[in-house]
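So, here's a batch of structures to check.
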Structure 1
Amino acid sequence: MKVSIQSSTLSGQVTAPASKSAMQRACAAALLHRGQSYIYNPGKSNDDKVALSIIRAFGATTELQQGRLEVYSKGLETLLQAQAGTIHCGESGLSIRMFAPICALTPHKIKLEGSGSLRNRPMHFFEEVLPQLGVQVSSNKGLLPLCLQGPLQARSISVDGSLSSQYITGLLMAYAALEAKDVQIHILNPVSKPYLALSLQVLRDFGLPCPRHEQLQTFIFDGASAHNKNEDVYYTVEGDWSNAAFWLVAALRHPINIRGLDLNSVQADKRILEVLQQCGANVHRKQDVISVEAGELQPFSFDATDSPDLFPPLVALAAMLPGTSQISGVHRLQHKESNRAQSLQSEFGKLGLAIHINGNTMDITGGQRLKGADCHAHNDHRIAMALSIAASIAQGSTHISNAESVQKSYPDFFEVFQSLGGQLQILEEG
């Protein structure tokens with residue numbers, strides 16, 4: 001799909017979409033929980049749909065009732081009854097990394113497949129780690145498809161966590177399902193610790209055994225049983241700080257209020273508020289509504305190593321500020337839906353924004369009005385949204401090809417954009 005966006009004044013109130021990070025973890029936890037789970041405010045992004053399809057493939061039953069998702073599973077028993085087959089993970093990096101160790105709990109051969117950019121994302125972690133846990137693993141030279149045959153055995157292990165925390169989440173889920181005893185998982189070079197905190201929170205919320213931990217780096221399983229076996233679970237998916245960040249950035253130039261965000265959330269991308277305050281914006285909170293007002297603006301410096309999904313909205317923010325802003329953590333962007341550092345440099349460069357990448361640091365020099373151009377989202381939902389926010393303040397028209405990529409995490413993004421007064425036209429369906 002190609003869209004055309006004119007310079008626009010956006011105004012009104014936005015409700016943050018459901019967090020796909022929380023939703024996908026909730027799906028996995030509902031599969032592992034023995035009994036009925038009721039999930040409120042369920043997500044509806046493509047990645048969320050993938051997670052639901054995976055738990056159904058393993059035998060969980062799901063039903064959507066009046067905006068509430070009902071999931072029934074017999075926990076590990078359901079998994080062990082699953083038959084050999086192929087599990088398709090779409091383009092969801094979290095789903096394949098989280099569900100692979102869960103799949104390996106079964107004694108049957110499971111083939112994990114994916115599409116789009118996921119087929120080019122490295123799977124070496126599983127080949128290095130899962131055999132140490134008794135799992136047979138094969139891949140296509142480190143890429144998909146990935147074939148696993150368990151059953152996985154919970155053992156004390158040290159693993160490299162420098163590529164992503166999502167692999168660790170999968171191990172934590174699998175060990176919890178086994179009610180692992182007297183074992184620990186030690187993480188070397190951990191990244192994105194807030195996402196590990198979210199994983200532990202979801203385990204607790206679903207009554208699954210939750211390990212003790214030392215600084216979210218060493219996780220100790222002491223054999224505790226699930227504390228609410230066979231009891232119903234009620235879980236509400238919180239609002240997504242990652243996608244709300246685009247509206248919070250837009251609010252620097254447009255009168256937009258954002259509601260539905262939990263200020264006590266452990267989500268990593270809540271740190272967007274820190275950056276806005278650092279650059280001189282006034283952030284106002286009234287009950288569950290957040291608004292942003294421009295003050296005396298200045299460039300910012302931010303380490304996004306633990307919040308790599310903030311890079312796109314932060315680039316759009318830097319474009320609005322005088323001087324050169326700096327974001328570090330570029331190494332986290334190589335294996336996203338696109339090589340996100342190169343995509344941001346290329347596409348925002350077309351709009352007239354100077355972006356320089358120096359090793360692990362990105363320097364963005366803003367202050368000049370952007371000019372509309374023909375851009376491409378590189379099959380990356382966050383690039384599409386960042387370009388849209390930039391287009392709203394750019395001179396002239398901006399055309400964004402591959403705009404349908406927003407379906408991955410925020411299917412309603414363009415509808416919300418238009419509801420706020422954004423001048424958007426669909427040039428090509430896709």
Structure 2
Amino acid sequence: MSSPASEQTHVIVGASLAGAKAAETLRAEGFGGRVVLVGEEAELPYERPPLSKGYLLGTEERSTAYLHDAGWYDEQRIELRLGAPVTSVDRAAHEVEIAGGERLRYDALLLTTGSVVRRLDVPGADLDGVLYLRRIDDADRVAAAIGAGGRIVVVGGGWIGLEVAAAARQRGAEVTLVEVLDLPLQRVLGDEAARVFADLHRERGVDLRLGAPAVREIRGDGGRVAEVVLADGTALPADAVVIGIGIAPATALAEAAGLAVKNGVLVDVSLRTSDPDIYAAGDVANAEHPLLGRRVRVEHWANALNGGPAAARSMLGQAVSYDRIPFFYSDQYDLGMEYAGLALPGEYDRVVFRGDVAAREFVAFWLRGDLVLAGMNVNVWDVTDAIQDLVRTARPVDPTKLADPGVALTDV
């Protein structure tokens with residue numbers, strides 16, 4: 001027989017946005033037992049979007065990234081264990097072990113361990129001035145590098161690479177961006193929409209090296225980076241290098257515990273893992289999506305923001321079917337965009353544009369047949385809910401009406 005709720009302990013491993021929002025939700029939903037939030041980093045739980053946006057630009061203070069101050073956790077009776085990596089999960093004993101040997105018993109356990117950056121494995125990758133952007137201390141180093149001006153080489157043309165390039169240009173640095181694909185964001189957006197971002201960065205003075213040979217090595221001078229050398233011998237001078245070649249789900253703890261793992265920790269629609277007392281949310285969770293009819297692992301802010309609370313409710317025994325439509329956003333120079341849905345390469349037939357693409361004020365829709373899989377609004381606002389409705393309802397649309405700004409999205 002399980003303990004009364006007031007005597008239970010719920011442990012959350014990962015003091016991330018998802019983890020902190022889960023702890024917050026446990027209290028908001030009336031859970032009176034013990035809540036322990038354990039984090040590997042020594043920082044209070046924070047949001048990641050400011051790290052590649054306002055904080056890099058110097059327009060936001062570091063403190064704006066934090067969800068709550070330390071006093072809030074005390075008020076909510078949330079035990080915050082920071083700088084405390086969890087080394088193992090003992091499923092039989094219902095315990096987690098923290099570095100140093102302390103063991104915590106749990107009635108329900110939530111994994112919000114997030115992701116880790118993919119590292120560039122070439123000679124010289126450990127030189128001073130070779131940077132990544134994932135954690136808040138990474139953002140400190142990148143902000144210092146781009147704030148100093150000079151020559152910045154960005155390796156990788158994904159969202160992080162482009163946001164770093166934009167921030168660096170706006171702060172006066174010379175920027176070269178190296179991408180092995182023919183366009184930045186090509187795998188995410190396809191050729192039609194990706195060209196918008198390539199043109200944007202060229203116009204702002206970024207030296208785009210697209211379809212570039214892979215990085216062969218990074219050379220240094222006195223232990224500090226001096227240039228990036230491509231496979232064809234091209235040498236790109238650099239005072240700092242920012243690597244943005246993707247992230248991978250942080251599944252090591254789950255794997256060692258024997259949980260089902262494949263491109264993340266496998267969870268059902270209620271965010272429960274293969275162990276009925278363990279849940280997962282955020283970047284690390286590969287979830288069955290009840291609307292999309294497939295597994296989805298989403299690496300963006302909105303998924304952590306919404307997934308943590310959903311997992312918390314599931315831990316409390318509430319009926320949960322996590323069906324949020326994937327959503328993310330980006331700000332680069334004077335371009336703001338929001339994307340909702342999921343349209344992977346090869347899964348859509350065409351892209352329909354509504355508005356003025358040349359002026360970068362438009363909405364793009366990815367269609368399979370006459371169904372909308374995803375939509376992206378660029379410098380056009382207050383349409384995200386309508387786009388999500390089109391994706392969620394999966395009703396056939398008239399592509400001609402979809403492309404006509406004079407027709408309301410509710411009438412397509």
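Each value in this text was obtained by applying a stated rule to the coordinates, not by laboratory testing. Keep in mind that this is a model prediction, so the values were computed, not measured. Cβ atoms are built from the backbone, for glycine too; each structure is taken alone.
At-a-glance table
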| item | result |
| --- | --- |
| Comparison of 1, 2 - label where volume of the Cα convex hull per residue in Å³, for residues 272-343 alone is highest | 1 |
| Entry that produces 19.8 once mean count of other Cβ atoms within 10 Å over residues 104-111 is calculated, selected from 1, 2 | 1 |
| Structures 1, 2, by mean count of other Cβ atoms within 10 Å over residues 168-175: label with the highest value | 1 |
| At a computed 2.6 (distance in nm of label points 7 Å out along Cα→Cβ at positions 176 and 376), which of 1, 2 | 2 |
| Identity of the structure behind 4.2 (criterion: distance in nm of label points 7 Å out along Cα→Cβ at positions 80 and 120, calculated), options 1, 2 | 1 |
| Relative contact order in percent (Cα under 8 Å, 6 or more apart) from the coordinates reads 14; which among 1, 2 | 2 |
| Source structure (of 1, 2) for helix-only ellipticity at 222 nm (-39500 (n - 2.57) for each DSSP H run of 4 or more, over all residues; to 500), computed value -7000 | 2 |
| Among 1, 2, which structure scores highest (criterion: distance in nm of label points 7 Å out along Cα→Cβ at positions 112 and 296) | 1 |
| Per distance in nm of label points 7 Å out along Cα→Cβ at positions 160 and 184, the highest-valued of structures 1, 2 | 1 |
